Structure 1
Amino acid sequence: MEQQHTSGKDISIEINDSVYCYNDIGIGTVPVIFIHGFPFDKSSWQPQMEFLKNTLRVISYDIRGFGKSTGAMEVVSMGLFADDLIALMDKLQIVKAIVCGLSMGGYILLNAIQRYPDRFEAIVLCDTQCQADTPEGIENRNQTISKIISGSKTTWASEFIKKCFHPETLNKNRNIVERQWDIIVTTTTSSLTETLRALAKRNEACTRLQEINIPCMIINGSDDLIISSEKAEFLKDNIRLSTLQFIENAGHLSNLDQPETFNRLLLDFLNSLNVNPSVDMTNENPSTVDRK
């Protein structure tokens with residue numbers, strides 16, 4: 001019998017001397033796990049958790065050093081974040097999952113699937129890429145680190161948040177924007193700077209994309225200023241069982257810019273996997289461009 005997970009409250013669990021905070025709601029034998037991007041927390045997935053909780057088991061968690069999760073940050077890497085994901089799955093006795101990662105969450109997911117391929121039923125890659133940082137990108141991250149250390153965290157947060165959202169969201173949904181800004185400025189300096197160093201040092205994942213042999217959906221905001229459409233197209237061209245959807249009027253945080261459209265795409269993908277969600281979205285008319 002499937003176990004019902006009904007509490008929407010934060011749950012804390014200790015793994016390897018670190019404490020991870022997560023939400024686990026709904027019911028299902030193959031859960032959907034959401035990995036947030038940098039420098040946010042699991043609350044960025046709230047629209048998707050609320051949408052799917054009545055038909056599926058859905059889990060979102062704070063990666064170490066973000067939100068309410070703790071853990072040593074001195075040696076963080078995409079590999080360590082991926083190990084944390086697998087350790088959390090082990091602790092929750094999850095053999096396989098459908099995992100959705102956005103931006104850095106996608107980097108973590110690509111690292112994990114290359115090293116633990118048998119733990120995934122399907123994946124969703126959102127506003128992410130497989131390329132490593134360019135020398136220019138590394139220099140930009142180093143400049144950001146210096147700015148944060150010098151005490152200009154709030155200034156950087158204000159600059160960065162403008163790159164994450166579509167202009168329409170920035171103008172008309174200030175509550176959403178301000179919530180994400182608050183998350184950035186309340187994150188510790190060490191979590192921000194050490195994760196930036198980890199992002200700058202991450203390895204490329206492009207050369208092993210063809211090893212991915214499970215269903216994959218790629219989603220990208222059509223107006224993403226951080227991940228270009230070409231990088232999304234590259235993922236599509238090199239992952240065998242993949243489809244690509246661009247969401248119109250969405251930026252880097254496409255799941256928050258256009259949550260209804262994002263949810264519809266996610267639901268359609270889950271339906272294709274026969275996970276049997278029963279949400280009726282027949283009246284929705286999302287604005288997307290499908291690349292198959």
Structure 2
Amino acid sequence: MTLESLYPFKVKRMELMGHDCAYIDEGAERETGATLVFLHGFSVNLACFSKNYSYFTKKRRVVGLDYPGYYLSEKDPWVSYNIPFMANAVVELIEKLELQYIILVGSSMGGAVAMEIALKRPDLISSMVLAAPAGFSGRNRLLAFLLSLQIKFSSEEKLIAKMTGRLYDRVSTFTHDKELPFLSKITVSYDEMVKRDDYSLWINVLLDMAQEVLRADYRKRAEEIKIPTYLLWGDKDEVLPPAGANIAQKCMGNNLTLEMLPNIGHLPFAEEPNLFNRKVDEFLKSEGL
């Protein structure tokens with residue numbers, strides 16, 4: 001088995017922000033030309049949306065990206081990765097593929113990346129679908145500071161071992177259904193990453209992004225987002241408190257359509273893909289997309 005064999009479609013390559021990046025581009029542009037661009041979360045890759053791709057490629061063009069520094073994309077030890085960097089990479093992808101009528105679908109950290117794009121380049125985006133996005137659960141600057149101290153004073157070997165343990169430990173918190181086969185696919189992807197020569201570089205990327213996610217605060221900036229946005233949040237989310245959904249609604253007002261999903265955890269698109277796909281489809285149709 002190889003890491004690439006876990007991906008739902010043949011992986012393509014493109015240089016983004018000076019990195020050789022992995023992406024997929026499937027389906028066909030329909031009447032509106034609307035394209036879904038999927039943005040994954042902190043410790044997963046573009047393959048996490050497999051069951052969503054398979055649904056939407058029947059109707060739309062679908063693009064997914066491994067961010068620079070992630071999984072099958074190139075990792076640069078001299079780069080300090082952050083949310084704006086990832087957002088710029090996505091913008092570059094959009095422009096190079098000449099995509100139009102774009103719908104960003106962002107999960108967790110990917111939701112923060114989507115909002116960053118919407119703030120910087122609203123001209124590119126028609127709407128957003130956010131699944132439990134980072135940035136609405138209050139500041140965690142103290143935790144980010146403590147993590148920075150740990151990075152500064154720990155050996156690379158200890159950091160890699162500790163981060164590896166945390167990766168595997170966190171998997172059970174992703175969904176309310178702890179027996180979901182999807183969870184084993186995540187651990188298998190970790191297993192394959194561990195075997196790679198660039199694994200330690202990826203861990204360093206995650207350490208950068210962990211601090212970013214802890215510091216992320218879009219409560220004030222989200223007020224500037226005028227793009228129609230559909231927010232889905234599982235009421236059993238163990239990663240980001242569901243209370244963040246109400247905060248997001250207060251910030252984004254009439255531009256936001258909020259839906260709380262009962263008995264669903266942090267990754268509704270994986271835990272209940274049929275429900276997620278149907279609801280997103282309904283939202284897009286209501287927006288003429």
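Worth pointing out:
- Origin of the derived value 3.1 (distance in nm of label points 7 Å out along Cα→Cβ at positions 45 and 245; candidates 1, 2): 2
- Computed 14.8 for mean count of other Cβ atoms within 10 Å over residues 77-84 - originating structure among 1, 2: 2
- Answer label among 1, 2 for the case where distance in nm of label points 7 Å out along Cα→Cβ at positions 141 and 189, calculated from the coordinates, equals 3.3: 2
Laboratory data are not the source of any read-out in this text; all were calculated from the coordinates shown. Being a predicted model, the structure only gives us computed values, none of them experimental. Cβ atoms are built from the backbone, for glycine too; each structure is taken alone.
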